[in-house]
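Below, each structure is written out as C-alpha cells.
Bear in mind that the values in this text are calculations on the coordinates, not laboratory data. Computed from a predicted model, the values in this text were never measured in an experiment. Cβ atoms are built from the backbone, for glycine too; each structure is taken alone.
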Structure 1
Amino acid sequence: MADKRQDLPDLPTCLDQAVLDPLLTLEQLHERCDAGRQEKVRAICTTLRQLPLLRERLGGRDGPRLIAAIGFPFGALPSELRLAQAEWAASHGADELDVVPDFYSLVQGETSAFAEDLGAITALGLPVRVVLDVARLNEEHQALAVEASIDAGACGVQSGNGFGPACQPQQVSELVRLSRGRCAIKAAGGIHLPQLALELLEAGAALLGTSSAPELLQALRRPAS
C-alpha cells in the first residue's frame, strides 16, 4: 500500500490536543502542554479544573489556543449551570469553548430550548463548537442538532466527546453534508494513527481532536516501514 502520509496538510494547524484526563499530576499536565506547544498544535482542550493551570503554563496568546470543555462529558446539566461554566471559562483564560449541549431537550423534541441554551453561550463572544454524539444520535436528531447549533451561532460541530468507538470518515462526511459549508467539522475519538487522520481530513474534517497529537506528529516524521 502506498504511503499517503505525505498527502497530509499542515497537520499541526488541524490538531486540537485533548488534555482532559483528571488523573494527570501537575508535572504530567505541564509535560502534555509543553509537548503540544513544541509540536505547534493549533489548540489544547482541557477541563475547567485544569484550565487556569494551563493558561498560566501557556502564558500569552502566542502559542496554542486554549479550549475549555463545557458540560463535559455528557452535557447533563441545567442550562444555568452550563452557561455558568462557560462564563467562568471565559473569565479564566479560555480562547474557545467546546460545548456538550442539552441532549435531553434534543431527544424530547424541544429544539428551541436546545438552541437557546447554546445561543446564550455563543453570546459570550468566544468561538463555540458543539460536541455531538454521532455514534448514538439517530439521523433525525443529528440533523436537528446541526441545524440548531448553526442557528445558535456555533462556529463548528464536533463528532463526539472521545468516549466510545473511534470516529469514522463516513460520520464526518455526514456532518459535512448536513452543515453544507456553514460551519467547520471537528472529528474526535480514537485518532491515534496518521492513516485515520488522513481519512478524516479527506472526508471533510477541518480539525482533529486527539489526546495523541504530539505522538501523531512524531510518527509522521519516522520513515515509513
Structure 2
Amino acid sequence: MAHRQVMQREMEDIRAELLQMGNIAQNVLERSTEVFRQLNPDEVVALVDQRREAETRQLQVERRCLILLSTQAPVVAKDLRITMASLTASQDLNRVIAHGVALAKIARRMDPQRQIPTPTTFYRMSSEAGRMLQAAIESFSRFDSKLALEVGEMATILDTESNTFFREVMEALLSHPEAVIEANLLYKAGHDLERIGDRATNIAERAIFVETARFENLNTGSGSMMR
C-alpha cells in the first residue's frame, strides 16, 4: 500500500477512536448530572466502567499516534499536526470523563436532606459545558476552526454561570454555616464542571491549530490549560 494511503488510513482510525471517546465523554457528563439531580448512587458503578473503557481507548490512541510518528514520516505538515493534536485531544477527553465520574461520586456523598440545595445554576453550568464539549468534538472531527471559535464564546457564558454558582453557594453557606461540608462538595462539583469546559476549549484550540497552524487562546476568562 502506498505510503500516503497507509498514513491516511491510520489517521482515520485514530479519529474514529477519538469520536468514540467523545461519545463516552458526552454520555458520562449527561448521566453524572442526572445522578446529581436524582442522587442515585447505583449509577456511579456504570460510569466508572465507562471511564475504564475510555482509558483503554486513550491508550490505544496514544499508542497508534506514537507508532505513526515513529514509522510513517508525515507526507505534509498537516499530517504531523493532526497526529500530535489527536494525541493531546485524547488526553483531554480522558480528563473530561474523569471529571464527569468525579461529579457522580460527589453526588453519592450528598445528603438528600441537606440544608443547601443544589442551585439551578449548577445545571445551567452542566448544560453549557455539554454544549461546549459537543461543539469541540465536532470541530475537531472535521477541523472546523469557525465552529471551534464558537466554543470560546460558550466559555464566556460558562464563566458567567460559574461565578453566579459559586456566589450562590457562598451566600447559602453564610446562612447555614453548619453546612460547610455540603458547601465544599458543591464547590468541588462546580470546579469539575469548570475543568470540563477548559478541556473542551483545549480540544477546540487544537482543531484550529490543525487547520491553520496557529495557536489560539479561546479561554481568556479562566485561562486555557493548554498554556
Structure 3
Amino acid sequence: MPAPGTRKEPGHTTSATLDRPPRVTRRRATTRARLLDAAFDVFAARGFGHASIEAVCEAAGYTRGAFYSNFESLDELFFSLYEQRSELLVAQVSEVLAQAPEGETTPSLIKRIVVALTVDRDWILVKTEFFLYAARTPAAAEALTSHRRKLHEVLAELLSGTVDRAGLPPSLRNPKALATAVMAVHDGAMIQLLIGLVDAPFDTWLAELLTALVDHPSPAP
C-alpha cells in the first residue's frame, strides 16, 4: 500500500502510476519478510527517526535494489511493519475468543487475554514510535485507528460473554466501554514495563490489575 508519508532516499525515483500491483513470487515474499524482520530490529534499536534504508538492508543482507523492489520508502516499510504486527496481535486475541471454554471465569479469561496481548520490549518500542509517527501523519493515524478498532471489537466480544458487568460502575457496563478501559490500562502498563517500573512478574501483575478492573460480581439482591 502507498506510504502515508514518504521519506525517500536521495537519487531514487519510482513510477507514479501502476496499472496493477506487481506479481508476488515466493522469492519476493521471502525478501519482503526478511526486510520487515530486519526493520523491526533496526527500528527497535535506533528509533524510526535515526534508521536508514542502508541499515535495514545491511541487517537483512540485501541491496538497496531489493529494498526498492518491495517498498518505495522507509515510511512505507514502517507502515507495513506496524500493519503486520498489529494484524498478528488481533489474530492472537481472536484465537482466545475462539478457544473460550463454556463457563470460563473472569480471572481465567483475563489471564488468557494477557498472554495474547503481552509482547516483548522491542515491540513496545516500535509501537510507541508508530504512535508518535501517526500523530503527525494523517494516513498513519487512520491505519492506527482501524487496527485499534479491530482489537477493540474482539475484546468487547470477549468481555461481553464472560464478565458480570452489573457490578461495575455505570460507565463501564457497556462492553465497548469496558474494552476501551482494558486497552487503556494495557497501554499504560506497557509504558511501565518499558521504563522498568514493574517489580513483579509482568504477566501476573497485569492480569491482577485487569481482574481488579473488570471482576466485580453483581451485588446480592
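Suppose you compute percent of Cα pairs over 20 Å apart for every structure in 1, 2, 3: which one lands on 60? Spell out each step's value before the answer.
Details: 1: 57; 2: 60; 3: 64.
Computed on structure 2.
Which of 1, 2, 3 yields -22000 for helix-only ellipticity at 222 nm (-39500 (n - 2.57) for each DSSP H run of 4 or more, over all residues; to 500), as computed? Don't skip to the end; give the middle numbers.
Working: 1: -12500; 2: -29500; 3: -22000.
Going through each structure in turn, the value belongs to 3.
Here distance in nm of label points 7 Å out along Cα→Cβ at positions 34 and 170 is compared for structures 1, 2, 3. The highest value is that of 3.
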